[in-house]
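Q: There are structures below to look over.
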Structure I
Amino acid sequence: MENLTIEPSVKTPKVDFQTATGILEVEGRSIPENSTEFYRQIFDWLDAYVESPSGNTVFNFKLEYFNTSSSKCILDVLRKLEKIHKNGKSVVVKWFYEEDDEDMMEAGENYQRIVSVPIELELLEED
């Protein structure tokens, strides 16, 4: 299975999914005009990955900001990861937030309540 790499733009996040290591990362801003269209390739890749995941999957969400339509797509991503978890494979979602960003921390907490896949809230270390 091929890796998935999407370069970031002003409105879309960087996507770096590494099949061999099972490290999947979304980083940046997610405010595309059409979230469903942008996330479609992520959904398609994850649908294939769910069929034959790495032994350990770590999904890093390092989002600065996301809009309402992206929040639904993020939930859909988490639901796909939930399938891997329910099949007995190791999946950990790391939800990063900056120290002064209560909204992003609360978003991670809300997702923790909605899905069964483990979500760890991680304070983003400043450079």
Structure II
Amino acid sequence: MDKSTKLVNRRKTRVRNALAKSNKGRPRLSVFRSSKNIYVQIIDDVEGRTIASASTMEKDMREKIAYGGNKEAAAQVGKIIAERAAKAGVEKVVFDRGAYLFHGRVKALADAAREAGLTF
């Protein structure tokens, strides 16, 4: 492992440990972003299963947006994950930003999910 990978893993572990302390049994909204797409999952860590997921790689999302690596696409994914969470009966989650800063696409996704009714 090179140095940058180790640093990313340390940041991710630090965020996950902080979430585990303040979790209170709520599912985790986990975000992964690549240079061209953004992916989000709601994960129940107690049962170890994914409750809902959304990404810019889905067929209907690719028809709506021209490019999946910008804030507009992230906001669309945030709205979709909030709708799917409500359908699955999830209202409150803990936001897991991973090793990413709460800025740009990650922030746009979080704000859109909050506006659509998800609480965290």
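Q: Between structures I, II, where is Rg/Rh (Cα atoms, Kirkwood Rh) highest?
A: Across I, II, Rg/Rh (Cα atoms, Kirkwood Rh) peaks for II.
Q: Given structures I, II, which gives the highest value for mean count of other Cβ atoms within 10 Å over residues 78-85?
A: Largest one: structure II.
Q: Can I ask one more? Taking 28 as the value of relative contact order in percent (Cα under 8 Å, 6 or more apart) derived from one of the structures shown (I, II), identify that structure.
A: II
Q: Upon calculation of mean count of other Cβ atoms within 10 Å over residues 14-21 from the atomic coordinates, which of the structures I, II produces 12.4?
A: Structure II accounts for this read-out.
Q: Can you rank I, II by mean count of other Cβ atoms within 10 Å over residues 6-13 and just name the one with the largest value?
A: I
Every number here is computed from the coordinates shown, using simple stated rules; none is lab data. Fair warning: this is a prediction, and the values are worked out from it, not measured in the lab. Cβ atoms are built from the backbone, for glycine too; each structure is taken alone.
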